[in-house]
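The structures considered in this document are given below.
Values quoted throughout were computed directly from the atomic coordinates according to the rules given, and no laboratory measurement underlies them. Computed from a predicted model, the values in this text were never measured in an experiment. Cβ atoms are built from the backbone, for glycine too; each structure is taken alone.
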Structure I
Amino acid sequence: MSITFFAFLAAFLIVTALTASEARDMLSAVIALSVFGILMAIIFVILQAPDVALTQAIINSGLVTSLFLVAYSQTRKRGDDPDRENDR
């Protein structure tokens, strides 16, 4: 692999980490975290650690993202009042 490709991946990894931590919308943060996990798996493959890359892809990008999305679907946004749902 060329050093420029690795540098591009590292820079994009930093951008996705900052996006995940600074996102105001929870769904955007979950998607950014999933992209971060996929990028980490790619970097582990480049570093010739396929077992770690596979574990990273399965656990972080698959399982953790699924759990976060289920938790996101169970939460309510600010200002949502369950008593007012009948009025709509």
Structure II
Amino acid sequence: MEQVEIIGLIAGVIGVLGWYPQVKRIWIDKKADGVSVPSFAAIAISLLLWLTYGIIKNSIAIVIANILALIVIIAIAFGAYRLQSID
């Protein structure tokens, strides 16, 4: 694996970890106030496009980072939607 891909993987993991407070707030604290589900849906679409780009470019860093981010964003959007639907 090239050094640039390793840098990309590290950046991707750090970026995904940055969403942890939001995941915790929704799934553990059960609070979704202030979360815009449409915004997270737009982010998910963007990540799907980046994932497609990474596959086309054959970049393992872009592919892995965007798969991980997509999982987290979908979890946030789904959890927020579920909690907001209860209210």
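Comparing I, II, where is distance in nm of label points 7 Å out along Cα→Cβ at positions 31 and 63 highest?
Between I, II, the highest calculated value is found for II.
Out of I, II, which one gives 13.6 for Kirkwood radius over Cα pairs in Å as computed from the coordinates?
II
With helix-only ellipticity at 222 nm (-39500 (n - 2.57) for each DSSP H run of 4 or more, over all residues; to 500) coming out at -27500, pick the structure among I, II it was computed from.
Of the structures listed, the value fits II.
For structures I, II, calculate relative contact order in percent (Cα under 8 Å, 6 or more apart) and state which one comes out highest.
Between I, II, the highest calculated value is found for II.
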